Structure P
Amino acid sequence: MGDPAKADLSLIPDFSMTEQREGVKTVYGHHLTPAHYELVTDNLLDRTHVQFLHPLLDLGFELPENFERKYHTEQKGNVIWDYHCELNSPKLPLVSLLWPEAPDIVENYFNVRWEAPGHMLLDAGIVEMNTDRKIGSHTPGANMLTPADENSTHYFWNNCRDQNIDSEEASQGLQKGIAHTFANEDGRMVGLCAQNMETNDLLSLKPLLLPTDEAAVRARRTIAALLAEEAEEAKEMAS
């Protein structure tokens, strides 16, 4: 787990946005995924797979002419932010659980902060257009990855909401929905990818990369650099 002498509490990522507190309801879950933790990271940093892999989250109907998807990635040191939003989007049926009073046209946003080796904050929500994201349902979540072994990963998560918080139906629906989505869709797909790859080094396979893969590639390169730095330090200490 590393050199205890290097432990620094100031480096613990801030996940206070996802804590259970007044005005916020939080649900929790855990999965054991049959894949290396970097493959799970690839999945969680990719928002473009949603419309293909998650039928319950696919808009599934004709989009307005002014519908627009935006995304960009930025990196500061070893921290990576991936920003994704959908403007002028028809609301999904799921919104009725999270925000019963939602208007018919909304903005969906999904901003992910990644910190090595596998800690991701999902700052997400469904909000009224042109309100600076102040009016709506805000649903931040934590995604924590810990290797079980070289080829499997403990995935711990939570998800919050600040609307309809007294509804037990909403809590159960959100918890079961997220658990089902990862166990039967993401988790299965990631596991199959791991089997087909026969290696944990994705980049060695020279995959076709899209602009939306930038965050995941940056995360892999950051981990590789940190591992190389750690190995060099160990080598110097041994010599």
Structure Q
Amino acid sequence: MNILEVSQLEKVYGTGKNEVYALKGISFTVSQGEFIAVVGTSGSGKSTLMNLIGGLDTPTNGSIRIRNHDIASLTRKELTIFRRRNIGFVFQNYSLMPVLNVYDNVALPVTFDKGRHVDHPFIQELLKGLGLWDKRRKYPSELSGGQQQRVALARALANKPALLLADEPTGNLDSRTTAEVMGLLRMSARKFHQTILMVTHNELIAQSCDRSISIEDGQLLKKGGDNLD
């Protein structure tokens, strides 16, 4: 079953002579449970693609369907709720709230959603599974980079999203912590039935994923085995 369908996606910045195609004619599908690497050189359009899929930006043309919902057809309020309940984000800079402890950072996306109660047993399970339970009262400034990234991962999983988007999640980490985070991503994908799209410039990491999607100059490069439309 396809959880994500991207069709003829285009993103244009500027107008007239200043018009720049960040993405052009992007089409691909992602099956539920896949762990996919999105690779390409700097400025190729990887982060633009992730922002569009995540509903953080709007496409100029084309469509994005997540769990059979065309996200471009949703109102701003509907999109906010849909994104909160279906999509998790892990960023390179963690984006943790410095005034909140580990537990409250992880629970934050759920508390934003006023129509849902915080599933405290699930938060506890996440933190224990990621080796963070004993750090639950610590603040981000008291944690190592690897620990902060694990907190960011737990926060991304707190709403049990169907789709996890990770933009260079290991970009600032050493090789040991990178291996740790990759292992945690795989564990969470299996345990919590996640589908993961991960931007990376590391070819070894990309090769460890189920498959990779390569972007260059805003267009897909088709490789053997890629499930592109």
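Values in this text are rule-based calculations from the coordinates and carry no lab data. Predicted, not measured: the structure shown is a model, and the values here were computed from it. Cβ atoms are built from the backbone, for glycine too; each structure is taken alone.
Could you figure out which one of P, Q the value 1.07 for Cα Rg over 2.2 N^0.38 Å was computed from?
Details: P: 1.07; Q: 1.01.
Only structure P yields this read-out.
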Item to complete: Identify the structure, out of P, Q, from whose coordinates P(r) over Cα pairs in 5 Å bins from 0, in percent, for residues 97-208 alone was calculated to give 2, 10, 15, 19, 18, 14, 9, 7, 5, 1.
Response: P
Practice prompt. Assign the value 14.8, calculated as Kirkwood radius over Cα pairs in Å, for residues 153-216 alone, to the correct structure from P, Q.
Written response: P
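Consider the structures P, Q: one of them gives 0.70 for FRET efficiency 1/(1 + (r/R0)^6) of positions 25 and 65 (r between Cβ atoms, R0 = 41 Å, to 0.05) as calculated from the coordinates. Say which.
Values: P: 0.70; Q: 1.00.
It must be structure P, since only it matches.
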Item to complete: Using the calculated result 31 for relative contact order in percent (Cα under 8 Å, 6 or more apart), pick out the matching structure from P, Q.
Response: Q
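For distance in nm of label points 7 Å out along Cα→Cβ at positions 9 and 201, the calculated result is 4.0, so let me know which of P, Q that is. Kindly include the intermediate steps, with their values, before the conclusion.
Details: P: 4.0; Q: 2.1.
Label of the originating structure: P.
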Worksheet item: 3.8 is what came out when distance in nm of label points 7 Å out along Cα→Cβ at positions 81 and 169 was calculated for one structure; which of P, Q is it?
Response: P
